[in-house]
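In structure tokens below, several structures.
What follows is calculated from the coordinates using simple rules that are stated; it is not laboratory data. Just so it is clear, the structure is predicted and the values come from calculations on it, not from any experiment. Cβ atoms are built from the backbone, for glycine too; each structure is taken alone.
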Structure I
Amino acid sequence: MDKTIVAEGKTTNEAIENGLKELKVSKSMVDIKVLENEDKRSFFSILTPRVVKVELTVKEGITESTKGEETKRIEKKEIVLSEEEQEKARNNVETFLKDFVKNLPEGTQYKVEKTISGLNVTMNNSELGYLIGYRGETLYALQNVLTAIAGKDITNKVRVVLDIEGYKAKREKTLEDLAEKVARTVVKTRKSITLEPMQPYERKIIHTKLQENSKVETNSIGEEPRRRIVVSLKK
């Protein structure tokens, strides 16, 4: 099976996930190439939405039968909300945010977008750094609060993704750079490196970035919230 597509997203990770959903395969079944990154953005484009493009090519030996089995696995995991549930979740969150922003710096704006599995919530104001916290800890706590609020009176689980002042895109770039630096160090010293504890979302960025590296591999150890990534030489 030889199929190549180009997928887009606000971050590299989001672009890859969109492509995998379209192909209905897992990351281990494709070769990934980043076509456009934020490094290529010009000064005049910084106010426009960031778009990352990735090329996904299904690896040789992947048959329609294999793909079909993977499709069943993906479809089983993905939660699909009805239009009524999506609208209910959005109303729940917007009702909360209307009062919440009254306590935030003047000029704070927010946007709530419906998705098939929940909501994407963005908040913008240069003075909202305290809502992000140390490496996003406060942001993720607020995301959990919004998730609970969104799911009120809804049977299915609602997935809420919160971003403040584009923090996640900036953090993703930082983590991707870290992954490459650590990989080079591991190859040079031939010794494994254990990273500090990270959020599941952040660990996923590291795993994805180094997935196609031919010299190193990644594994997660420990229990939440102290779960860490170990980068080591491939055996």
Structure II
Amino acid sequence: MKDINIPASRFSTNSRVVFFTGAGISAESGISTFRDIDGYWSKYDPTKLASPQGFDEDPDLVLQWYAARRKKIKKARPNKAHLAISDFQKLFTDSMVITQNVDGLHWQAGNAPVLELHGNIHREKCFTCGRPGSEVASTKGAKSYCTCGGLMRPNVVWFGESLAMSTLSDAFEATRQCDIFFTIGTSALIYPAAQLPYEARNTGAFVIEVNPEETPFSEAADLSVRGKAGEILPKIFREFNAAIS
């Protein structure tokens, strides 16, 4: 990989940093994207497995799918990109992660705080009243019920549902206030989250994109680097660390 030129000396340990991550960072831990359904589940429409309508029609099917997904995710471990973010957060104490991923790998890596725009697959909430349930959801697909009598469902955002307004508001507020914004492993196609890098750019942040492929945002980034985040982020961290620590 060629040298990456970053004006790291423009910043200090007091600079505010946001890491915005998508499916690409999880893929490096062996977690397939949602639409990459293989084996037994390939015969099902993904929207049937992740929508209120699908759950209402066949909750057993949906719960079994999520149980299988959780079981696979539990075998995954944070990769070098997650760990590099932990290093960055020790250097820049005013920093946060905003993720589209639901796998919880940022928490495992010690990244904090983390705003999970799409929820967390390991948690549950009531399908009827929305009350939070277990934070260690089943990997067996068994039904469980809320005290109101409603069925518990995965605490993730499904097709046809909106992101939690409080979480989204916090994400945009952090983005507007940051000095450095990383967009990592995200396609920049799914709105409203895809607006975050543009918001950072428009409010004066230095925006660094790390992605294997070019995205619609690439030309707007201050620096856009092609490749795996696990290879690129440690290199970028070393440049920042050498310049400002």
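Can you tell which of I, II yields 15.1 when mean projected area of the Cα convex hull in nm² is derived from it?
Comparing all candidates, it corresponds to I.
Thinking of I, II, which structure, once relative contact order in percent (Cα under 8 Å, 6 or more apart) is computed, gives back 25? The partial results should precede the final answer.
Values: I: 14; II: 25.
The read-out was computed on structure II.
Could you figure out which one of I, II the value -10000 for helix-only ellipticity at 222 nm (-39500 (n - 2.57) for each DSSP H run of 4 or more, over all residues; to 500) was computed from?
Working: I: -13000; II: -10000.
The value was obtained from structure II.
Please compute FRET efficiency 1/(1 + (r/R0)^6) of positions 111 and 159 (r between Cβ atoms, R0 = 25 Å, to 0.05) for structures I, II and give me the label with the greatest value.
Details: I: 0.90; II: 0.40.
The maximum falls on structure I.
Identify the structure, out of I, II, from whose coordinates distance in nm of label points 7 Å out along Cα→Cβ at positions 7 and 143 was calculated to give 1.8.
Values: I: 1.8; II: 6.1.
Considering all the candidates, the number was obtained from I.
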